[in-house]
Structure 1
Amino acid sequence: MPKASFPGKIVVVQTEQEAEKAIRFLNEQPIIGLDTETRPSFTKGQSHKVALLQVSTKDICFLFRLNMIGMPDSIISFLENPSVKKIGLSLKDDFMALHKRVDFKQQAYVELQDYVKSFGIQDKSLQKIYAILFALKISKSQRLSNWEADVLSDAQKMYAATDAWACYNIYNLLQELQRTGNYEKEKVIETVDKE
C-alpha cells in the first residue's frame, strides 16, 4: 500500500506566546484531529509525561512541545472548548496522559474507535482503519523515538502530524459518507480484508 503522509504545513510550538497564537487559530476551527506522543521508557517502573500534543486541521498541524512549555492556560481552555470538535483514537489514553500534567475537563471530543463501529468497521488501530477507508498505509516507524529531544527530526514531525491529520480525515470521510449515503467504500473494505 502507498504511504499516507501529512501534506500541509507543520508548526512546532515551543513557547507560551506561540501556543496562544496557535490556539487563537484553532479555536476558530469547527473540527480538528488530536493525538499525543510520550517518550518511551525502556526501564521498568520508569515513565515519562506526555511530551507532544498534535492538533491538526486539513492543511496545518501544530506540534505543542509540552515538555518545554507545560500546559499553559491557552491549551487547557482549548481542550475545554465545547465549540471545537476534537477527533482522536484512544483519546482516553491521551487525556489520561494529559491529566497527569494538569487537571481539566475535556469537551466536544469524538473517539474514533467507537465512532467507526456504526460504519461496520471493527478494527481499532489507526493504521487498519485508515487502510480500510483510504487504501493507504500509516507508518509507525517513529513511535518509539525520543519525543523529548531538543530538536524533533523531520521524520518525527511528519509522523506526529500524520497521526493527528489521519484522525481528522477519517472523521470527515465518514461524515461525508453518512451525509451522501454513498457507501462505495465497501469495495476497499473487502479488498483490505482479503489481504
Structure 2
Amino acid sequence: MRTTESDLPRRKIAWAMGVLIALIFSKYFYLASLMSYYTFYLIAKFHVSVQTAQVHLFVFLGAVAAGTIVGGPVGDRIGRKYVIWCSILGVLPFTLALPYANLFWTEILTVIIGMVLASAFSAILVYAQDLLPGRVGTVSGLFFGLAFGMGGIGAALLGELADAKGIEYVYRVCAFLPAIGLLTAFLPTVDGGRRPR
C-alpha cells in the first residue's frame, strides 16, 4: 500500500522535480522541432514532394506512438530512472548526426529518435508520482500540462528561429537539447527508479 508521504527530504524532492521539468523541456522542445517542422525540413533540404515529406512525418509519428507504449513496460522491468537516462541522453548521438545525414539515414535516425525519446514520458510521470506518493492527480496534471505547454512554446520559438536563421539551423541547434539528459544523474533513487530485485 502506498503512503502519502515520501521518505526523501522536501529539498531533495524539489530538486528532483526541477530536474524532471528540465527533462520535459528537452524532450518536448526537440519533439516540437520534428512534429511541427519536419516536412518543411525535408522539402527544403532534400527537395522532396509534400506527399513524400508527409509520409516521412507519418513514419516518425508512428515511432513516437510505439515508443510511448513501450516505455511503460520497459520502465517496470529495468527501472524508471534507467529509462529516463537512456531515452533522453541516449538519443544525443542520433540528434547530432541528423542535420548531416542524407534522406535515407534521416528517416532511420528520426524513427530511432522518435521511439527512444517518446519512451521517456511514462517513466518521468511515474517517477514523479513515486516522488510524491498520494498525489497522482496533481503530478499527472502538472506533467501533462507541462508537456503540452512546452510543445506549444517550442513550436512558436523554433518557428521564429527558422524564420530568422533557416530550418536547417533549427535542427543543428536542437540537436544538443538531449544533452540535458545528463541531469538524470542527479535524480535520487525512489521505488520506481531502481532495478527490481
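Determine which structure produced the value 0.65 for FRET efficiency 1/(1 + (r/R0)^6) of positions 25 and 137 (r between Cβ atoms, R0 = 25 Å, to 0.05), calculated from the coordinates; the candidates are 1, 2. Matching structure: 2.
When FRET efficiency 1/(1 + (r/R0)^6) of positions 9 and 145 (r between Cβ atoms, R0 = 25 Å, to 0.05) is calculated for each of 1, 2, the greatest value falls to 1.
In this comparison of 1, 2, the computed figure 40 for relative contact order in percent (Cα under 8 Å, 6 or more apart) is attributed to 2.
Can you say which of 1, 2 returns -25500 when helix-only ellipticity at 222 nm (-39500 (n - 2.57) for each DSSP H run of 4 or more, over all residues; to 500) is computed? Label of the originating structure: 2.
Each of the structures 1, 2 was assessed by FRET efficiency 1/(1 + (r/R0)^6) of positions 17 and 113 (r between Cβ atoms, R0 = 30 Å, to 0.05); the largest value belongs to 2.
FYI, it's all coordinate maths here, none of it is from the lab. The model shown is predicted, which means the values in this text are computed figures rather than measured ones. Cβ atoms are built from the backbone, for glycine too; each structure is taken alone.
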